[in-house]
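Just so it is clear, none of the values below were taken in a lab; they were calculated from the coordinates. Here the structure is a predicted model, which means the values were calculated and not measured. Cβ atoms are built from the backbone, for glycine too; each structure is taken alone.
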Structure 1
Amino acid sequence: MKDKSGHVIYVGKAINLRNRVRSYFQPSANLGKKSSEMVSHVVDIEWIVVGSELEALILEMNLIKRHQPKYNVHLKDDKRYPYIKVHWADPFPKVTVTRRVKDDGSRYFGPYTSAWAVHQTLDVLRKIFPFLTCDRVITGEDTRACLYYDIKLCLAPCIGAINQANYRIMINDLGRFLRGRTEPIVGRLKEEMERASAALDYEKAAALRDQLIAIEKVVEGQKVITQDKMDTDVIAFARDEKDACVQVFFIRGGKLIGREYFVLAGTHQAEDKELVEAFVKQFYTEAAHIPRRVILPTEIEEARIIETWLQTRQNGPKVKLLVPHRGVKKELVRLATENAVETLTSLRARWEADRSKHVQALAELQEALELPEPPNRIECYDISNLQGTAAAGAMVVFSQGAPNKKLYRQYTIKTVSGQDDFASMEEVLTRRFRRWYTSNEKAREPGGKLDQAFGLLPDLLIVDGGKGQLGRAAKVLEKYGLLQEVPLVGLAKGHEEIFRLGETDPVILPRRSEGIYLLQRIRDEAHRFALRQHRTQRRRQGLASRLDAISGIGPARRKALIQAFGDLEGIRQAEVEELIAIPGVTKSLAERVKAEL
């Protein structure tokens with residue numbers, strides 16, 4: 001269902017689509033508040049016919065993920081959650097953190113809501129399973145190992161201290177440990193320790209003993225929950241007038257090995273069963289592991305088809321969705337619900353504290369800079385280059401004191417040669433306010449729409465720098481007749497001095513004020529974003545020079561290769577057949593590219 005601007009505001013499915021759609025628009029329809037509001041905005045309906053209920057379920061989930069419709073329940077954060085990735089396809093697998101799950105032969109564990117918690121977990125696991133972290137090509141013939149070997153955080157396959165078979169056994173144990181399968185690991189390590197001791201290899205026996213002690217310290221915190229030892233996820237939720245928090249308990253082998261929470265949006269007028277159903281579909285679309293049993297707090301309408309889908313996802317035995325009414329499983333739901341309530345209360349307190357800090361910071365800036373209103377939209381600009389090369393600019397936007405990353409923009413400096421930050425700043429601002437002018441011109445046309453990134457003016461414009469940068473920014477604003485409309489300041493590093501036009505002395509905010517903290521955060525975000533663009537340009541320039549050195553690669557083919565594979569490593573890893581698929585690349589040229597890279 002779409003609104004008048006063509007935005008998708010709801011995605012649904014039905015076996016009988018005619019009856020389902022008609023039920024929304026009949027005069028006698030007994031719609032809830034949410035559905036009534038939604039229907040009042042619907043001006044167009046588009047449908048897709050598929051071959052089965054399972055196909056409809058998968059398509060619905062994909063469309064909700066792509067469009068994030070206002071009237072569907074969906075995970076609040078559109079970012080990808082972190083996973084632990086074991087690079088199992090490599091001869092000596094490394095263990096890393098990633099936010100993308102790919103079908104590349106690796107093993108994934110997660111998702112987790114906190115990247116910090118993932119890294120903390122790996123820090124503990126590395127003391128038990130000393131996995132590789134370096135980028136060495138492992139031959140077993142290096143003359144010496146790195147410091148990690150000396151401090152017992154790596155087994156040094158690079159010098160042949162452990163062979164490939166034993167290293168992979170250890171990494172496999174790490175994966176089993178993450179899934180809660182600790183008993184087989186402990187049993188095998190005890191046998192190895194006893195054999196080493198019997199063979200008088202006391203050093204190896206002591207190392208295995210230390211590993212066992214470390215495992216037992218971690219495992220002793222894992223509470224035995226059920227006796228049937230079936231892998232189970234327990235899902236429960238808490239909600240208030242705005243948000244809902246879902247808590248998931250992960251039970252593996254009968255032990256509670258961890259829990260995560262997820263915040264849902266679009267739940268204000270949703271029924272409990274709709275909330276649970278939406279979460280199950282979205283969570284298990286991304287989850288790296290699907291258990292044999294999922295315990296839910298309430299019945300859901302599509303339980304049968306979701307069970308079928310989960311079974312196809314894990315390509316194994318049947319997955320059971322269960323709503324318990326008594327016993328241990330019912331108690332688990334109650335416990336998970338209590339945790340969800342506590343988590344939502346904590347999150348709500350944190351959100352309110354952050355909101356009050358933002359309000360205070362904006363009020364302080366309004367007073368210090370003598371602004372007519374609190375600066376609800378703040379734009380900040382920064383320039384990054386290396387001795388005049390790969391110059392890049394960045395625009396970051398903060399709305400209500402929080403970053404609005406959808407409105408961030410990056411700039412490649414085109415008209416400035418050499419290191420001239422003043423001229424680069426002038427170019428970036430000229431391009432930004434030229435877009436403001438054209439956007440407003442188009443908005444005045446019939447059916448025109450204002451560009452939210454460029455069509456609105458900032459309540460405060462910050463340039464990273466002192467009076468020189470400030471003067472160039474003022475020149476651009478004057479050119480577009482905005483000098484009196486847009487408040488402009490320059491923020492100098494060091495003493496955090498705020499320069500204003502026509503003022504000799506800078507404004508200096510108290511060192512511990514919320515206003516200065518907000519300005520520093522905005523400036524640092526602009527610097528980070530500009531630096532990222534600068535590094536991207538440097539990498540592309542380096543890649544371009546490497547490709548230019550290959551006979552037969554000109555500007556057009558170079559651009560096509562970069563667009564297709566992203567970077568040098570992507571081109572290096574590509575198969576000859578993939579390179580041939582690029583327009584203008586013959587088989588002989590593809591083979592030459594592979595050979596020279």
Structure 2
Amino acid sequence: MAVNPLLRLAAWIAGRNAQRNLNAFLRACDDAPATQQRVLARHVAASAASRFGADFGLAGIRTPEEFAARVPVQTYESLSPYIEPIKTGDVTSLFNPGTRVRMFAMTSGTTGQAKYLPVTDRYLADYHRSWNAWGIAMYRDHMDAWLRTILQVTSPMDETQTEAGIPAGSISGFIQRHQKKIVERFYAVPAAVSYIKDPDAKYYTIMRLSLTRDIAMIATANPSTTLRLAQTGERQADSLIRDIREGTLRADLEVAPEIRTALARRLAADPARAAALERLASRRGRLLPMDYWNVAVLNNWTGGTVGLYVRKLVDYFGDVPVRDLGLIASEARMSIPMQDAGPAGVLEVTGSFYEFIPADQIDAATPDVLRCHELVEGGEYFILLTTGGGLFRYNIGDLVRCEGFVGRAPVIAFLNKGKHVSSVTGEKLTEHQAVTAAERVSARLGVPLEAFVLCPRWADPPHYALNVEPGGTPALRWADLCAELDAELARLNIEYQQKRSSGRLGPIAWAPVADGFLAELQERQIRQRQGRREQYKHQFLYTQVDADGDFARPAAVESRSQAR
């Protein structure tokens with residue numbers, strides 16, 4: 001893409017500002033304890049006059065020690081009584097009077113209800129600043145991506161709205177909607193595409209718009225999305241090339257008329273590009289991103305189970321560097337990677353206040369609670385967050401390992417969600433949801449399902465396997481139960497539903513185990529843990545991929561259910 005001199009000058013100024021931001025962040029890391037104390041004071045002051053502030057005495061807090069003594073560790077459920085009134089317009093339940101809540105970031109909860117996380121101006125300022133620091137560090141190492149086109153996939157900021165008319169949806173959609181005009185020019189896909197509901201139509205439209213552009217980098221949190229884009233380009237090559245040649249977007253796609261109108265000016269016929277793509281497809285026998293784009297860097301998560309996808313990206317993109325986006329969630333950004341190798345990043349000490357609980361103490365009545373400078377290299381910890389979005393000592397359930405320090409700020413790498421949460425493609429499925437869904441489906445179908453193990457399996461696409469003893473129930477009934485369980489989990493967990501509907505997660509498979517095996521497994525685990533039978537808690541949901549690989553199987557072949 002040719003860049004005019006004025007645009008280049010504006011980008012240079014923006015880059016200088018971002019570099020100053022990164023320099024300020026690194027200085028803050030040098031004295032992380034003092035930085036963190038200032039951040040805590042800012043967030044406490046922003047809610048001191050709220051009902052939450054009155055209930056926990058925020059106005060009188062001066063030190064992190066006082067904060068920890070007065071405010072207990074929080075979950076979404078414990079904060080919900082303060083968040084719910086905001087949905088009706090009463091911000092004073094959690095924030096000082098006059099605080100503006102711009103939207104709610106929605107994400108899956110631990111039970112059946114979606115979490116609504118307030119997005120304030122303070123939250124947005126912290127969010128933008130951390131992205132600028134991440135971005136300039138990434139461009140510093142990949143200057144061949146500078147002033148070239150970005151392919152980013154987002155979801156709507158207003159999937160729904162609250163009683164007070166406050167939009168609720170994706171924070172990435174909000175950022176894209178409010179992007180500066182100078183930045184918009186570098187994005188291949190406009191915000192209108194995020195409103196395409198059918199996942200196949202959405203991926204196809206993204207590729208239709210992007211195949212004609214000079215894509216320098218792809219930014220999507222989950223690498224399964226990047227993989228899906230590449231596979232769409234390969235599998236739909238003939239149709240995409242025809243649309244590019246003729247200046248069209250397939251008429252049979254489920255794309256609303258108003259979205260087609262918004263995209264019309266971007267769909268100009270390009271016979272030369274279509275011919276070039278045809279030659280590339282003919283030469284290799286497949287149409288691959290490594291041939292039609294000159295991608296400088298892929299930006300997505302690399303830690304936890306999503307790292308399994310990163311290995312597959314090489315087949316489509318070749319040996320392209322991958323820069324982790326950092327530990328970032330709807331709640332806050334928690335780390336800023338400074339290099340391409342792996343998920344480790346410097347703790348984002350300027351936006352949120354952090355406390356850490358050692359992994360082996362997470363279930364203790366009075367665990368040790370550490371500040372960021374007190375971590376030990378190689379140690380594993382759960383994070384507590386206090387943010388500009390009104391979260392106080394919030395247990396986000398993320399397990400991280402300390403990889404070292406930059407200044408006095410730890411470098412952390414995401415390991416996995418908590419021991420009761422599985423997230424292969426970002427679905428964040430909880431054991432509570434698995435048990436609730438199983439109970440409902442078992443009662444509805446009249447099929448006993450008292451003991452089972454739901455385990456993630458790595459495949460194309462990944463899926464969950466329901467390990468259960470068949471008993472006298474026919475295989476077809478188990479197939480029905482798996483399909484019903486799949487649908488029930490989608491109702492309970494919006495992110496599971498999104499991953500299923502987009503095809504990134506496959507249907508649940510029936511995985512019969514030998515009769516009596518689950519009882520034997522229980523006895524073996526009791527012996528290994530040297531525990532008592534009355535203290536034993538069966539683990540219904542495994543969080544490690546293929547952790548059921550050594551389960552004893554009957555002679556019958558495992559059967560994959562068909563999703564309804």
Structure 3
Amino acid sequence: MPNAPEPNSADLFTPKLITVWREGYGLKELRADAVAGLTVAIVALPLSLAIAIASGASPERGLYTAIVGGFLISAFGGSRFQIGGPAGAFIVLVAAIIQRQGFDGFLLATFLAGIMLTIGGALRIGTYIKFIPFPVTVGFTAGIAVIIAASQLRDFFGLTLDGPEPGPLVAKLQALGAAISSANPIAIVVALAVMTLIVLCRKIGPRVPGMLIAVALSAAATWAFALPVETIASRFGGIPNTLPTPHLPDLSLARIAAVLPDAFAIALLGAIESLLSAVVADGMTGRRHRSNCELVAQGIANMGAALFGGLCATGTIARTATNVRAGAIGPIAGMLHAAFLLAFMVFAASLAGYIPLAALAAVLVTVAWNMAEKHEFAVLLRASRGDAVVLLASFLLTVFYDLTAGILIGFAIGVLLFLSRMAQAIEIQTHAPLFPPDLPDGAEARERYDASLASDPDILVYRISGAFFFGAASKVIAVLDRVADAGKTLVLDLSSVPFLDSTGAVTIDGFARKAEQAGIRLMITGAAPALRRVLKAHDVRPPRVQFKPTIEDALAAARGQHHRPDTFEDETG
């Protein structure tokens with residue numbers, strides 16, 4: 001069967017909007033996308049307001065992000081179903097940056113993050129984001145969920161603090177605990193009622209917009225009964241009904257240098273979150289997204305959101321899943337979702353002023369509960385000690401120190417754990433039947449040799465199985481160095497080595513030099529072309545080493561017997 005043609009660079013960066021249009025897009029598809037877009041907008045409206053407030057910004061910033069960022073992500077993205085906007089995963093990071101750098105500094109960091117994401121997509125870094133270990137993603141997601149829930153306790157209980165709310169979790173809980181006597185019973189009732197309605201609506205059916213219904217009813221009750229609870233209008237003065245005029249943030253070198261680490265953190269988390277969301281959509285639909293095109297779109301969206309004074313924009317898993325379930329056909333659903341939110345801002349922004357902050361806190365507490373992958377967390381704790389260490393490191397660092405550190409250190413521990421497992425997996429076999437005696441006709445010649453040929457005391461056969469890299473080099477050389485008898489022939493079979501790095505090649509080269517000095521004849525069999533290229537690059541070549549295709553050929557050559565011709569280099573090079 002011929003191989004499928006490799007996609008060219010233009011195909012890899014073609015937005016799915018163009019792909020869907022080329023496939024044929026008519027009124028039927030537009031109607032389906034309009035229904036899906038409206039459904040997602042209903043879900044996104046209360047979430048966008050709640051996430052902005054929880055991030056330490058005014059509520060309209062969340063709408064700006066969903067409108068501008070959401071539109072651009074759908075228009076330029078590499079996923080048919082991705083819905084972009086402000087994400088709960090960013091709450092902790094955004095709040096910390098605004099506290100350190102001010103909102104203008106945060107906008108600059110978001111703009112720079114957009115540039116980083118665009119460049120990262122152009123360099124095809126999106127291909128490698130998928131290699132982040134699963135325990136890391138579960139750990140930092142659970143950590144984010146804990147911090148989001150903790151950040152909503154003040155509004156959930158209607159607490160009054162003497163000073164600003166602390167950022168670190170322990171200090172925050174201490175301050176909230178000290179203010180428990182100021183709790184507002186009405187706010188608690190409102191929050192619990194909203195959570196109850198959301199759960200009931202979810203049981204009725206997944207398409208019932210529980211969040212919007214609950215928030216709308218809480219706002220109506222607050223207006224009708226003049227409930228003594230804090231609202232969007234009482235804290236923020238309401239929501240404007242137009243988008244602001246776009247403007248560039250301060251691009252001075254000193255300011256850029258100050259926010260560069262924050263920009264990197266936004267770009268890193270945005271890349272992970274958006275590609276995870278795209279993968280979830282792929283799993284639900286059987287489609288495949290273009291990861292690097294998606295990163296470019298995320299970069300464009302973050303630059304656009306920053307220009308309009310919005311928050312970080314990224315692909316959102318819950319809203320993307322809602323889009324798929326609502327029957328979306330393509331990216332126009334996401335673009336219409338942004339248009340519907342803009343229509344709400346233009347025609348009904350004043351109504352949002354009655355929304356109680358306790359209701360939005362209840363929405364985010366529910367989101368935090370849903371996003372914490374509780375089952376996966378428990379499974380990973382039981383799976384293995386190594387996975388548990390990676391999981392807990394990512395979780396605890398995210399909760400008590402820093403989100404970026406949680407991701408990077410968790411990833412580093414995961415890589416070290418993987419290398420340790422790979423090093424332990426390598427095996428060296430000798431003086432044993434290397435293949436089963438009964439094989440069907442047509443089996444490979446290397447699997448037909450008589451193991452008794454290796455019974456000659458002057459011929460040693462060693463087989464290395466597993467990846468031969470720097471982590472396994474010491475184990476291999478410890479075995480090979482035992483072969484020190486002059487006049488012997490050593491056959492080193494690499495047919496079960498899928499990967500050889502430079503450290504492994506240097507290890508074999510060092511042993512080959514020692515073998516040459518000791519008068520040991522060294523033959524290497526079964527080395528794939530890629531392995532032979534690495535070996536030759538490190539001077540492992542004839543006459544010091546002879547390459548043979550199979551163990552049978554090596555044993556026959558060692559005993560001076562006739563063996564079949566092959567394309568490998570023999571002892572004459």
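For this structure, a couple of remarks:
- Structure responsible for 25.5, 74, with Rg and Dmax of the Cα atoms in Å, for residues 228-459 alone calculated and labels 1, 2, 3 on offer: 1
- A value of 8 for relative contact order in percent (Cα under 8 Å, 6 or more apart), calculated from one of 1, 2, 3, originates in structure 1.
- Structure responsible for 5.1, with distance in nm of label points 7 Å out along Cα→Cβ at positions 204 and 412 calculated and labels 1, 2, 3 on offer: 3
- For percent of Cα pairs over 26 Å apart, for residues 60-403 alone computed as 54, the structure of 1, 2, 3 it came from: 2
- Structure responsible for -15000, with helix-only ellipticity at 222 nm (-39500 (n - 2.57) for each DSSP H run of 4 or more, over all residues; to 500) calculated and labels 1, 2, 3 on offer: 1
- Structure from which 0.97 was derived, Rg/Rh (Cα atoms, Kirkwood Rh), options 1, 2, 3: 2
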